[in-house]
Structure formats: C-alpha cells, structure tokens
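Engineer: Pasting the structures in now, so scroll down.
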Structure 1
Amino acid sequence: MTAQIIDGKALAKSLRVKFRERVEALRTAGVQPGLAVILVGDNPASKVYVGNKVKACADCGVASFHHSLAADAAEAEVLALIRRLNADAAVHGILVQLPLPPHIDVRRVIEAIDVNKDVDGFHLYNVGGLVVGNSIFPPCTPYGVELLLETTGIDVAGKNAVVVGASNIVGKPMALMLLQKEATVTVCHAKTRDLAQHTIIADILIVAAGKPGLIVPQMVRHGAIVIDVGINRLPDNSIVGDVDFEGVKMKASWIAPVPGGVGRMTVTMLIENTLRSAELRLGKGHGIGHEGWDAAVIP
C-alpha cells in the first residue's frame with residue numbers, strides 16, 4: 001500500500017479562487033476586507049510567516065496593514081496599537097505574530113483583540129466557543145486540518161482520532177473540533193507514556209509535536225489517515241515534519257506531507273476568517289462551514 005497524498009497546496013489554491021470572488025462581492029457592497037498584522041521584534045521565522053500572510057492577502061485581494069514594533073517595545077505600546085486597530089473600520093482581522101518577546105504577556109495581548117476581529121481564533125471567547133461548537137473564528141491550523149480531512153471523503157464520526165501534541169494553538173483545539181465531528185479522541189503530549197500504544201490504534205493520526213521523525217512506521221496502523229502538522233528545519237536547511245514520511249506512506253491510506261500539506265492551509269484559513277469577519281459586518285453568512293458562526297457577537 002502507498003498512501004494517497006492529501007494535497008494542501010491544491011486545496012488552498014482552489015479556496016483562494018473562491019476567496020477572490022467573495023472579495024469582489026464585498027467590494028461591490030462597499031467593503032474592502034482588511035487584515036492587520038502586528039510583528040514585535042525581528043525573529044527571522046516570524047518575518048517569513050508575516051511575509052507569507054501579507055502575500056496571501058495580496059493574492060486574494062484583501063488589504064493588509066503591516067505594523068512592525070521593536071523587540072523592546074513596551075507591552076503598553078502593543079496594547080495601544082491593538083486598541084486603535086479595534087476601532088478602525090478598515091480592519092476586519094487582527095493578527096499578532098507569535099512568539100512575542102518574553103517581557104510581553106501573550107494572554108493579555110490576545111485578550112485585548114476585539115473578539116469580532118480575532119481571526120487567529122485565540123481569544124478566550126473563540127476558544128471557549130469550540131467547547132460548545134459556537135466559535136466565531138476557528139483557529140487557523142486546526143481549521144485547515146479539518147478541511148484536509150474532508151478531502152479524503154472519510155466520515156470522521158466514530159473513528160479513533162489521536163492527536164500528538166497538546167498546544168493551545170493546534171493540539172487542544174484540534175481535539176475539540178474532532179469531538180464536534182463525533183470522533184473518539186485521544187490527546188498525547190510530552191508526559192504520555194508509551195506513545196506508540198496510542199498512535200497504533202488511530203484511524204486518524206494528527207501530529208503536531210515539533211519533533212522531526214517522531215512518528216515511525218511501526219507506530220502507525222495499516223490504512224490510517226496521517227496528517228503531519230510539524231514544521232522542522234534541519235541543519236542542511238531542509239524542512240521536514242514530525243512523521244517519517246517515506247516510511248509511513250507505505251502503511252497509511254492518506255498522508256499530508258511537509259511541505260505541501262497543512263502549512264499553506266493555515267494561511268488560507270486566516271484569509272477565510274478575515275473574509276468571514278467582513279461578511280458578518282454586512283450581515284451576510286457566507287463562509288465554508290461552522291453553523292455556530294451564525295451566533296456571532298457582531299451587531
């Protein structure tokens with residue numbers, strides 16, 4: 001058996017074509033969707049990520065507002081900028097690029113973002129909404145994974161889903177979203193004993209641990225769907241995931257590679273959430289899914 005590839009690049013490309021149509025409809029209604037990105041410091045990886053997000057905005061016709069602050073910028077300066085963006089009608093989404101310098105309280109910064117503009121899905125309102133299935137904006141990476149799973153045509157309900165990694169950004173929200181789809185979910189983390197005994201039972205295995213080569217073929221059941229969320233740069237400057245791709249693809253039925261799987265989808269779902277925010281401002285209910293969005297707090 002050789003796994004079929006879950007092509008994140010192709011899915012992202014097709015979604016962005018539809019996004020451009022939605023942008024045009026918004027413009028016709030007098031609204032130019034806009035995303036504000038805040039970068040604090042000069043972290044090289046963060047600069048690359050921000051550049052990718054700005055480029056994606058341009059590709060879809062979304063206006064982008066890039067705000068760069070020095071690494072020693074005071075927390076009060078960051079909060080003041082967020083307050084200005086909250087009040088700016090031209091801004092429909094606000095993203096603060098993580099990580100932030102250690103002297104800045106990440107939670108305080110995230111909670112300062114207007115929940116109606118929290119297109120990263122990190123505000124407590126949106127995180128709590130995942131528990132009851134009523135989030136305005138799902139976190140972008142798990143949302144992208146959810147759509148990638150849908151491309152396989154396999155019903156998640158009743159399947160054993162194992163999530164390796166319990167971060168607030170990927171692992172925990174991913175588990176909640178799988179529960180909403182009625183999967184039976186196991187979350188593994190750094191303290192999990194005998195990781196393989198959990199991964200081997202997975203019909204759906206999602207790995208977001210940040211450790212290259214963590215998942216090897218003997219840890220994966222035949223026919224499993226494997227989605228690798230890890231992005232790791234090796235000494236030779238190559239990018240790999242957390243899964244031994246060449247080995248695991250001989251056992252899995254479907255596999256998302258790195259690169260070419262989840263990464264492009266994460267940025268694409270950021271654009272989706274920004275468009276959703278703009279549409280909600282107009283009282284429209286477009287978007288890809290998530291019925292709970294109809295209960296958004298936007299007037």
Structure 2
Amino acid sequence: MARRSNNLLAGLLWTAPWWLGFLLLLALPLAFSLYISFCDYPMLQPPLWVGGANYAELVHDGVFHKTISNTAVFAAVSVPLTTVVAIGLALLLNLSVKGQAFFRACIFVPTIVPMVAAGAIWMWMLNPDFGPIANLMRAMGVDRPPLWLDSPDWAMGALVLVSLWFVGSPVVIYLAGLQEIPEELYEAARMDGASAPRRFWHVTLPSLSPVVLFNVIISVIGAWQVFALPYMMWRTRPGPDRATYFYSMYLFDNAFNYLKMGYASALAWIQLLIILVLTGLVFLVSRRMVHYRAA
C-alpha cells in the first residue's frame with residue numbers, strides 16, 4: 001500500500017507541470033468566468049450575484065443580435081471560400097514544376113505576418129484615395145473606386161477577401177494530406193479510364209476528407225472568434241453601420257471599455273456554446289462524408 005502511494009505521489013510530481021497548468025490557466029479561470037457571468041461585476045467592486053439577468057439581457061440586446069448576424073455571415077462565406085481556395089492552391093503546389101519551393105514559400109510567408117500588421121497593410125491597400133488598388137482601378141478607367149472600408153455594402157466582402165491572406169496555413173496541411181494519398185489509387189483510376197476531374201472527385205477528395213474536416217473545424221472556430229483584422233482595419237470603430245462589428249469585438253468592448261465583466265463573461269459562454277454546437281454539427285455531417293483509410 002505504501003509503495004502504491006509513493007508511486008502515485010511520484011506520478012503526480014512528474015505530471016505537475018501539466019495538471020498545475022491546467023488548473024491555474026484553464027479550469028479555475030473557466031470556473032470563475034462561469035460564476036461572474038451570473039454577477040454584476042464592474043471589476044472595481046466585488047461581484048454582485050444577479051442570477052440570469054446577464055443572459056436575459058442578451059435577448060433584448062440589439063447590438064448582440066447584430067454581432068451574431070455579422071459573425072454568422074462572415075463564417076458562412078469565409079469558411080467555404082477558404083476551404084475551396086486552400087484545396088485549389090494545395091493541388092497546384094503539389095504539381096512537380098520548376099520553382100515549386102518558391103511558390104510554396106510565397107503562399108505560406110504571409111501567414112507569418114502578425115494580424116495587426118496585416119490589418120494595417122490592407123487598410124493602406126484598400127484606401128479609396130491613395131491605396132494601390134484604387135490607383136490601379138483608376139488606371140484601368142474606373143473613376144470612383146469602391147469605398148471598401150466605409151461602405152456597408154463593401155466592408156464585409158473586403159474583410160472576407162482579406163482573410164484569405166492567411167490561407168497559407170490550411171494550404172500546408174492540405175499539401176501534407178495530398179502527399180499521403182497512395183499513388184496506386186490514381187494508377188487504378190487511370191486504368192479504369194477516369195478523367196482528371198473524376199480522379200479528383202473519387203480519389204483525391206475522399207482521401208483528403210479527414211484533412212478537410214480538421215481544417216473546416218479550425219476555420220469555423222477562427223471565424224467565430226474573428227477579432228484582430230476588423231479591429232485593426234476599422235481602427236477600433238464598429239465599421240460602417242456596424243457592418244464589421246463582430247462578436248468578439250463586442251465581448252472585448254463590454255469587458256475592457258464598458259467594464260461590464262459579468263456581461264462579457266455571459267457573452268463568452270454563449271460564444272463557447274455556439275462553437276460547440278457548430279463543431280458538433282460538422283462532426284455529425286462528417287459521418288457520411290469523411291472516409292478514413294484502414295491503418
């Protein structure tokens with residue numbers, strides 16, 4: 001019995017960095033966040049228990065509904081677009097061509113740029129007065145370039161396109177997945193007379209489906225947490241008619257600008273539930289669409 005206790009103590013000591021980090025950096029902050037989501041907590045005073053008042057207020061909060069709508073639209077457009085573009089680029093980068101390493105680097109290098117810097121770069125590029133895109137459009141005969149950042153009709157589309165700046169990360173994962181597909185499958189498809197589109201549809205896509213599932217889940221989580229790009233591009237403003245005011249930005253404002261930490265925590269838990277539900281739906285749909293090769 002004593003030996004078993006000593007083994008348990010030794011095991012706990014060896015794993016202490018993990019479970020201490022889990023407790024101090026995840027479990028306790030999560031528990032405290034859940035608690036203060038039921039409190040009125042302006043940070044400068046002790047939390048005051050208000051029950052479900054914060055969650056009830058969300059029902060009548062028009063800004064909350066607007067940010068939910070904006071984030072849902074952004075996710076619904078950016079996730080499929082990123083997936084299609086990333087798979088297409090990975091297919092091209094998987095071809096054996098001269099300068100292959102250079103092209104791969106060109107796709108991946110932008111992902112190294114911090115989001116704040118990328119936001120500043122795209123603010124300049126999309127400026128309708130002196131931005132390079134506007135100057136190019138004027139050179140092509142367009143007298144009035146679109147107000148990318150100041151028009152509610154263009155702002156969301158501009159942000160979706162800018163989000164493709166970071167497409168290099170999923171491209172690398174898709175490229176690794178493509179290189180794991182056995183060449184024998186393509187040879188068998190060619191012998192059966194399958195054309196290139198059919199080989200892609202019946203060989204490449206099913207074999208790549210686990211990688212697609214992983215990247216889609218990561219993209220969904222990232223889309224519902226979008227913050228840095230719109231926050232930087234619109235200089236912390238909600239954008240034209242709040243067209244680019246997203247869920248995480250509203251959460252941040254409530255926590256650190258309005259000092260409504262209890263309300264912000266309620267927003268955070270609703271965000272977590274939304275992401276969990278969407279992730280569960282993706283897994284549910286994937287049961288019939290994702291194919292795993294036998295080990």
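Read-outs throughout are calculated quantities, based only on the coordinates presented, and are distinct from any laboratory measurement. As the structure is a prediction and not an experimental result, all values here were calculated from the model. Cβ atoms are built from the backbone, for glycine too; each structure is taken alone.
Engineer: Figure out for me which of the structures 1, 2 the number -0.61, -0.97 belongs to, where log10 I(q)/I(0) by the Debye sum over Cα atoms at q = 0.15, 0.19 Å⁻¹, for residues 26-129 alone was derived from the coordinates.
Structural biologist: Structure of origin is 1.
Engineer: Using the calculated result -12000 for helix-only ellipticity at 222 nm (-39500 (n - 2.57) for each DSSP H run of 4 or more, over all residues; to 500), pick out the matching structure from 1, 2.
Structural biologist: The read-out comes from structure 1.
Engineer: Now, a different point. Check the numbers for FRET efficiency 1/(1 + (r/R0)^6) of positions 10 and 282 (r between Cβ atoms, R0 = 41 Å, to 0.05) across 1, 2 and tell me which is largest.
Structural biologist: Ranking 1, 2 on FRET efficiency 1/(1 + (r/R0)^6) of positions 10 and 282 (r between Cβ atoms, R0 = 41 Å, to 0.05), first place is 1.
Engineer: So semi-axes √(5λ) of the Cα gyration tensor in Å, for residues 170-257 alone, computed for just one structure, reads 44, 12, 9; which one of 1, 2 is that?
Structural biologist: Computing semi-axes √(5λ) of the Cα gyration tensor in Å, for residues 170-257 alone on every structure in 1, 2 gives 44, 12, 9 only for 2.
Engineer: Here's another thing I want to ask about it. Comparing relative contact order in percent (Cα under 8 Å, 6 or more apart) across 1, 2, which structure shows the greatest value?
Structural biologist: 2
Engineer: Looking just at Cα Rg over 2.2 N^0.38 Å, which of the labels 1, 2 belongs to the structure with the highest value?
Structural biologist: 2
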